[in-house]
Structure I
Amino acid sequence: MVNFKLMFSDKAKSNLNFRPTAYKCCTSTLQFEKYPHLSEASLTLVSDEEIRSLNRKYRKIDSPTDVLSFLMGESNYETNAVVLGDIIISVETAIRQAKQYGHSLEREMAFLTIHGMLHLLGYDHLNKLDEDIMFGKQEAILQKMGILR
């Protein structure tokens, strides 16, 4: 089970009603991974300007990106939940990528949310084998959710 909160940045200026899909993406990822703990995560939707600033500060890359994940892995002693961390998604980049890949914005946002959740669960894509594993899981979760290209 995931205790999930969705936050919007002022600069994202998004009227996107993504909360129900975001929650489903997070819970579906945890179920797919058979994650046994009550958990918390936050998802913040931001502008390209904001994600570029975060990317520059934390990754030393001075450009916008689609999604950033910040792993915490701490315990919330009030709720007895594992605080997985934070996922930050640029809505502007997601819109561009949805058009580029020829699918819906909902599908792109779902993909990025699942991608972020998998990072919070310890997956990465620094080499080809790890990339194949992570991207295979993303596609399997999206298919289980019925979100197809």
Structure II
Amino acid sequence: MTAAQVSRDRVTPEQLEVWRSFLRAHALIIRRLEADLTDRHDLPLAWYDVLARLVEANGHRLRMSELAERVMLSPSGLTRLVDRMVEAGLIRREASASDARGFYAVLTDAGYERLRSATGTHLRGILDYVLSRYTDTELNQIAAYLARLED
């Protein structure tokens, strides 16, 4: 085994600290965004994310499986979340006309209005907690670094 292979198979303390710093920053930002939305709009961040994905979708509707993928939840986790959102009147379920087992999540007018009222708060949080702390050049670098993780 070469020295290069050994270094790729081991994580240095410095590298581990980079990882932990990334996790801490992510958790802190998510907690702040969640608190802002909950305190000001009584809207959990996960609900905001579902509403945002639906408003972006054609016809403001997505198959449940596609919505689960977009909000990065398991199908069962999304089902429980959607159940609560249906109960709150923010979305509704529609059976698929082409697949008897399939369902769509569909944005309601109430869901659209709730999203619209909370969007300014959410975008201000993104700006305050992340974007305003970096120059445009740094943001471009961060975007390039993060894109590597998506490959």
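What follows draws every value from the coordinates through simple rules; no lab data is involved. As the structure is a computational prediction, the values presented were derived from the model and not from experiment. Cβ atoms are built from the backbone, for glycine too; each structure is taken alone.
Assign the value 1.00, calculated as FRET efficiency 1/(1 + (r/R0)^6) of positions 25 and 65 (r between Cβ atoms, R0 = 35 Å, to 0.05), to the correct structure from I, II.
Numbers: I: 1.00; II: 0.70.
Structure I accounts for this read-out.
Any idea which of I, II comes out highest on mean count of other Cβ atoms within 10 Å over residues 17-24? Don't skip to the answer; put the middle values down first.
On the way: I: 15.8; II: 10.4.
Largest one: structure I.
Can you tell which of I, II yields -15500 when helix-only ellipticity at 222 nm (-39500 (n - 2.57) for each DSSP H run of 4 or more, over all residues; to 500) is derived from it? Display every interim value, and only then the final one.
Working: I: -15500; II: -23000.
This figure was derived from I.
If you rank structures I, II by distance in nm of label points 7 Å out along Cα→Cβ at positions 57 and 137, which sits at the top with the largest value? Please list the in-between numbers first.
Values: I: 2.7; II: 4.2.
Largest one: structure II.
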